[in-house]
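Read-outs throughout are calculated quantities, based only on the coordinates presented, and are distinct from any laboratory measurement. Bear in mind that the values here come from a model prediction, so they are computed numbers and not experimental data. Cβ atoms are built from the backbone, for glycine too; each structure is taken alone.
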Structure P
Amino acid sequence: MKEIGLHGRGGQGVVMAGELLANIYFKEGYQVQFMPSYGAERRGSPSNAYVRIDKERKILNRYSIKTPDAVIVFNITLLNNVVLKEDGLALLNLPAKIEKRPSRARIFFVDANAIALKLNLGTAAMPLINTALLGAYCKVSGDFSFDTLKAVYEEKMGKRADLNIQAALAAYESVREL
C-alpha cells in the first residue's frame with residue numbers, strides 16, 4: 001500500500017488535486033481511498049488531501065495518514081508541518097533549487113506557480129497549480145501514465161481541460177531533482 005499527502009492552502013486546488021489523483025490511480029487499476037481535509041475552509045488556510053492506493057489488495061484501513069510515502073507540497077511555507085517517510089518522495093512547488101536537507105527522501109521541485117500564471121490559471125495572488133503539480137508527480141512517481149492523467153482531466157474538466165493539460169505537460173517536462 002502507498003499513501004500520498006497533498007499539502008497547500010485553501011484556493012490552490014489541493015482537494016481537487018487529491019480527487020483527480022484518486023481518479024487517475026483508479027483508472028490505472030488501483031484500489032483507491034481519497035480523504036480530503038478542509039481545515040478552516042477559507043482561502044489561504046492550510047488544506048490537505050490524502051490518497052491511499054494499492055495495486056493488489058482492497059484497502060480496508062480507515063485511519064488517517066500520519067506518515068505518507070509521498071507528499072506534494074503546494075506552498076513551501078507549510079513544509080515544516082509536513083511529515084514523510086524517511087525514504088519517501090517529496091514534490092515541492094518552488095521557483096528555484098534550494099539547499100537539500102540531509103535526508104534519504106527523494107526531493108523534486110517544479111515552479112508550478114510560474115506555469116499556472118503563464119497559462120492564466122488562477123490569479124497572480126492565487127495561481128491554480130494543482131493540475132501542473134500532478135503532471136510533475138506523474139513523472140517523478142512513475143505510478144501512472146500521462147495519457148491516463150490527460151484522460152481524467154478531459155473527463156472531469158470538459159472544455160477547461162486543455163489549459164490544465166498544458167500546465168501538467170509543462171510541469172512534467174520541467175520537474176527537477178534537488
Structure Q
Amino acid sequence: MTGFWRRLFGGGVPEELAGELERDEHVVASSELRGGGYLFATSLGLWVPEEDGPRRVGWHLVSKVTWGNGVLELIEARETGSAGDAVLLADERPARFVLERAGKLPDVVHVRVNGSIRSRHRRELPGGGAWFVQRKVPGRDGIVLQVRPDQGADTDAVRRVASEVAEKIRQALP
C-alpha cells in the first residue's frame with residue numbers, strides 16, 4: 001500500500017514499523033516530524049525515531065509528556081532495579097519532537113499515558129521523596145508498582161519502603 005493511500009484511508013503497517021510491531025499491536029495515531037521521521041502511537045507504546053530505526057517506549061515507561069507550540073516533549077523512565085515486587089525507575093533527559101501536523105497524536109498520547117496509571121502518591125523519605133505509581137503494563141496482565149525517587153533520596157530507604165509498599169499491595173489483593 002503506498003504511503004499516500006495509507007495516510008488517506010488508513011490501515012496496514014507503516015513502512016517504518018514493518019517487522020517491528022508485536023502480533024496484536026496496532027497504530028492508533030502518527031505524526032510526521034519536522035526534519036524527517038515519524039512518531040507513532042500504538043496500543044503498546046510510543047515509537048520514537050532513532051539512528052538505528054524506530055524504538056518503542058512502553059506507555060508504562062512514559063514519566064511525563066507535554067505538548068505545546070508544536071513540540072511534544074517526552075520524559076522516558078528507565079528501570080534501574082527492583083525492591084521486592086516494586087520496580088525502581090529513573091528519568092532520562094527530555095526528548096523534544098517538533099511535529100509537522102499534530103493531528104490526534106498528542107491527545108492519544110495523553111489518554112494512553114494517563115490510562116496506564118491506576119494510582120499514584122508521593123512519600124517523603126530521607127534525602128528526598130519518591131513517587132509510588134501503580135500502572136497497567138500494556139499487553140500484560142496485572143499492575144506493576146513503580147517507584148521513582150528524587151535525586152539524592154536515600155537509596156536504602158527507598159528500597160526498604162518500596163519493598164514494604166509492594167508487599168502490602170500484594171497482601172491486599174484477593
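The value 2.5 for distance in nm of label points 7 Å out along Cα→Cβ at positions 20 and 52 was derived from one model only; which of P, Q is it? Corresponding structure: P.
Quick one: distance in nm of label points 7 Å out along Cα→Cβ at positions 116 and 140 came out at 1.1 when computed from one of P, Q, so which one is it? The correct label is Q.
In this comparison of P, Q, the computed figure -10000 for helix-only ellipticity at 222 nm (-39500 (n - 2.57) for each DSSP H run of 4 or more, over all residues; to 500) is attributed to P.
Once relative contact order in percent (Cα under 8 Å, 6 or more apart) is computed for every structure in P, Q, the highest value turns out to be that of P. Out of P, Q, which structure matches 53 when percent of Cα pairs over 19 Å apart is calculated? Label of the source structure: P.
Can you say which of P, Q returns 1.22 when Cα Rg over 2.2 N^0.38 Å, for residues 108-147 alone is computed? Traced to structure P.
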